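Asks: Take a look at the structures listed below.
FYI, it's all coordinate maths here, none of it is from the lab. Keep in mind the model is a prediction, meaning the values are calculated, not measured. Cβ atoms are built from the backbone, for glycine too; each structure is taken alone.
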Structure I
Amino acid sequence: MRRALLRLAAACLLTVAATAGGRAEVTRLDPEGPPAPAFGGRTFSKAGQYERLAFKATIALDPADPRNAGIVDLAIAPRNAAGRVEAVADLVLLRPTGQGNGALLVEVPNRGRELLGQLLDDTAAANLLAAGRDAGNGYLLREGYTLAWIGWQADLAPGEGLRLAAPVLPGVTGLSREEFLFDHLRSPVTAPLTYPVATEAGARLTVRARAEDPRQTPADLGFRFTGPRQIEITRPAGFDAGALYELIYTAKEPVVQGIAFAAFRDIAAFLRHAPGLRNPLASAGIAPERAILAGISQSGRFVRDYLYQGFNEDEQGRQVYGAMLAHIPGTRRTFTNARFAQPGRNPTPHGDRLYPADQFPFAYAASEDHLTGRRDGLLERCRASNTCPRLMQTDSEYEFWGARASLLVTDTRGDPLPLPPEVRAYMLAGHPHFAAAQAVAARIDRCALPVNPLQAGAPMRALLLALDAWLREGKEPPASRYPGHADGTLQPAEGLYPAIPGLPYRGEHGPAQLVDAEAMPPVVKGEYTVLLPRVDADGNAAAGLRSPVLAVPKATYTGWNPRAEGFAPGALCYNTGAVLPFAATRAERLAAGDPRPSLEERYPDQGAYVAAVRRAAAHLVAERLLLPADATAMAAAAAADSLARLHR
């Protein structure tokens, strides 16, 4: 009863200024309703039931504080009566009513969406976990994590997901660049603009079939502005669905998007340290002992950028997050802390390649950019403030083809670059960028081959526990499982794959380029060396964290998939891999000229296959790369012939 009264009192008091006697990092928490039971009142082991809370969190930044000095345009942003710059972030919490594990796990939303449930709890769609609607397998909740999501993108419209209301700079204009990849042939077609048009004069639209092709302005290419934030494009003949359209125009009213980094610093510091009823966690008796920052894909890139920009030191000089988990970022960061930023841009092998979201430094270790002579690394700022976290980066195999992941462990010439001692890196061999737990091999129109269906939940559950134990107890996690140049598991693209019928390997991959983004349009000034994972005779990656589906294979699983005819053929599909099943029999294999042994040649019967899966899973359990429950589930899936995800 006493705890319930405290929670009620907290809900009433949180709208009061939250920083009396402090430095005014978080000034208000406005509840969007009282705490609500989550997941239909379901109980999760010692953690008990969970409550969902939602707020508008106001932060107020002092532009004179050196820890805020790196935020672009903060100095010219509108200020409140106290001389601070304010922003309002959406904040969602899931807190246990029973015994939590002492950890605050903060996920950076991906384009306003929660993805942690899909990755770790096997929910069927985004946002179900954060909404308190579906706990999936309940993993995170059984473990007792307190979960938080903080909105950070100011370019999302209200209702599009968790967002940040950041200050606008009135009267400021400048060139902005939009790139559109439609993957359809509708014409005319409308497209949104990130920033409103200041003047239509001088606006220029071009088209090109591939990113490396010259920009063209054919006579039948047309456009018109249909509103301050919208354009209509009339598409020209001779260009397919995968053509790239680029608009450069004079925009106005940029937002101070770099405040996003301060939001994750200040709100997490508040949840960790603010005492009493002002804090919805401390008021419930679950003040966090430690904090972990996690991000997936775009938000994994944000985690890398947050660290690089130096925001893991709060305004009182304390470390904010003791550990970080960057999932599937490759060596990219974000286009966030800039005037006319576009944080949603995603550099891929085909589109968005010229946005400043994947520029040097690529690695955590310091190295020299041989094209510019500059020396830097992602840990340089946290080393200076003694706030570096323990960090895991987990990449799929796709990141090597689409996100220059080899540069995590090489310098810009391709020579070996060791990981720092506080960093572990794991490549999920054979995996695509992201897949749901329910995925099976299937075709989509823009890709030439069936899409790789492997989901990363099982290894990621084990790695999160290892990361938390590293933070909590200092227990060393499993050694990195990442391809490297020194041992020959990273190699040049040429001749990488054996000749496999139906697998059209041409060495295509996303380049790493030095880009002058100040020029409009941007100009490529040089290229860095990108290496790719060595494969075995089956065409499966030879290094990395090889799950039982790869160690005991029924197919070739790649991190790349060519774009189909009519969709910029020759380029690679973004965020996908491919799957090519083995022949069932030796006769079928020989008839096709397939060098890969058939299923009957590999596994005398189903029992032999299941036994091999059990052995492979047990090996990973012993190395703390798989949980016993997931090993059992994999053996059951092998027995049901569903582990390879080749059919429903």
Structure II
Amino acid sequence: MNRVLQSSQPIRLLIVLFFVALAGASTAQRYSQEFGVIAKDEFDLELYSDDPEAEALILFDVGDSYFLEGNTGFDIKFTHSKRLKIFTSAGFDYAEIEIPYYVEGNKRERVEEIEAFTYNQLENGTMERISLNQQDIFDEVKNKYYRVKKFAFPGVKAGSIIEYRYKLISPFKFNLPDWAFQSTIPTLYSKYTVRMVPFYEYIYLMQGGKFDSHRSYTSSELPRYFGSVKYNDFVHEFTKKNIPAFKDETFISSTDDYIIKMDFQLTQVNNPNGLKTEIITTWPKLIEELNDHENFGKYIKKAQKFSEKTILPSLNLSNKTQTEKAGLLVDYVKNDFSWDRYYAKYANQSVKEFYAAKQGNAAEINLFTIGLLNAAGIKAKPVLISTRDHGKITMDYPFSHFFNYVVIIIELESGKILTDATEPLLTFDRLPPFCFNDNGLIIDEAGVGWVGLESPKASLNNYTISQKPDPDSLKSTILVSSQMTEFEGLKMHKNYGTDDRLLTESLEKGEYLDVHKVSFPGRSQNSQYSFAFTGACQLERVDGKFLISPFLNLPIDENPLKYPSRTYPVDFTYKTTDHYQSIIEIPEGYRVTYLPSNQNIDDHLMTIKYNIISTDKSLTVDGQIEYKKAVYSSGEYLRIKNRLDTIVKTFNDQIVLEKID
């Protein structure tokens, strides 16, 4: 039980530095892995030589899972201890901890005995240890099934050593904790121990490399008893050392798809009476189970019957094509029901409860929509997917926990379409971008089928710019009109809506632009988004010459791909086209002395076009960038990186004007 203190202040102790001495030069970098025992070398460590730019370093990360016998069988007891060295203020984020735990119905995991300490070395030769106050640990609801314990280490500064440990007790045997060996900062030592009992069998999937050490052995401790069964734990120890940081998080679906980690899946339950229950399944069995599930396949059938009696009689579907009917019905759900923002693959409410509440999780909305479509004679099926932040599906292993969301596939006379009735701003034949994650499993009793989730549609950003430079005031009067379509339009709707203040703040990044007025002319329905603004921008003067940026500060001005190589794809989520046109009035008495070079690159990867038409009184600058793929392979990385260098240089190059003598 956690001890609750009356004071909310952290406990500070001053301790004379009786550090652990680590003998021998060969062990100079072998830091203590005993909780609460700090080696002097840990305070002397000012940077990590293998990664001098690292803002923090994980000194050790140790986990242990053990099956604990309780009144109703076994619980899983997971203990976790971790120590970090904070090098710079940029590493303070690693002093904010979240511990997730699972809740289902009346059962829940318990996080117990949280201890956390900050160690600082003081100038007088003492060590200050600051304890986390239990009153500073908070609970937060993430969704229906997950909560987190949250806390921040007290008294953290550059040079601090922080460590914490806790226990998690879980009644869910399917939820044997997974383990991540790699983080966004380097790790010196990571070890995970799993102590198995003969009543549960698991398999694990290792991603991203081999273990430095892997031992499996029968425990030499005294035998344990469960009923009449006598047994010893079978122990697996997995260890990795000197693990580099996972640094390049730019344009990836999820960090979890690429870090070094291991995942566990319950495969079989062995009862003491000899009865065995197989948990691992095949894709056909998984589909069969889902079709027969009360909150999945049977929910669709109930929604179909409900729709036939309650909804369809009030809708006019006569003289409409299948496509028109499908669009009307999907839009009916989008407009009449709201999403509670919970990802889900199972319904929690009954059909009648969902209909009455007019709100539900993603599964309730989409499974209900499938029932409604089927009631109208339109063939629709559920598709199980993993959202981008949940990680990719491994198609070789039929694990249900790979999936966390369900969408819809509809068969029409023109072909198959994917849809999601949770997002009212998208047309009925679009998925939201968070669904674009490789493939989805079609739940169809006819057989196993997969469908690609990437959108074939490209999104457009279109900017039309008018500039009237005034060299005397060193400013240029501007008028900008912008249109965004598809997922770029959706993003603008989500980020700004019609909040001119928020949009102005975004446009005025830095001191280059001064936005006078933002308007939203002809703002179309669905994901189309339009805005315009008037204002002024700064002119740069160098040696009596004036520099003008044709596209203002709108294009990217820095290549986001930093590293010389990459072993995983560059994932832009969806295809985009950026189009810029700028008409620049040449001030009277001035002439152009420098124009950027035209560009015309067009191949299967990208299109980059840049063209200037010049007259005595004006310049028309036209630029286009087309990303022809949503995802580029690691083999295409260098070419894409070089193309982005070209875009940054070309689209930010400046036109030079000088006064005519």
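Asks: Taking FRET efficiency 1/(1 + (r/R0)^6) of positions 225 and 449 (r between Cβ atoms, R0 = 35 Å, to 0.05) as the criterion, which structure among I, II has the greatest value? Could the numbers behind the result be given before it?
Replies: Values: I: 0.35; II: 0.15.
Structure I gives the largest value of FRET efficiency 1/(1 + (r/R0)^6) of positions 225 and 449 (r between Cβ atoms, R0 = 35 Å, to 0.05) among I, II.
Asks: Work out which structure the value 0.15 belongs to, where FRET efficiency 1/(1 + (r/R0)^6) of positions 169 and 329 (r between Cβ atoms, R0 = 35 Å, to 0.05) was derived from one of I, II.
Replies: Values: I: 0.75; II: 0.15.
Label of the source structure: II.
Asks: If you rank structures I, II by volume of the Cα convex hull per residue in Å³, which sits at the top with the largest value?
Replies: Details: I: 153; II: 229.
When volume of the Cα convex hull per residue in Å³ is calculated for I, II, structure II comes out on top.
Asks: Out of I, II, which has the highest value for distance in nm of label points 7 Å out along Cα→Cβ at positions 121 and 489?
Replies: Working: I: 3.3; II: 6.0.
With respect to distance in nm of label points 7 Å out along Cα→Cβ at positions 121 and 489, the highest-scoring structure among I, II is II.
Asks: If mean count of other Cβ atoms within 10 Å over residues 49-56 is calculated from each of I, II, which structure is the one that comes out at 14.9? Intermediate results must be reported in sequence, preceding the final value.
Replies: On the way: I: 20.8; II: 14.9.
Corresponding structure: II.
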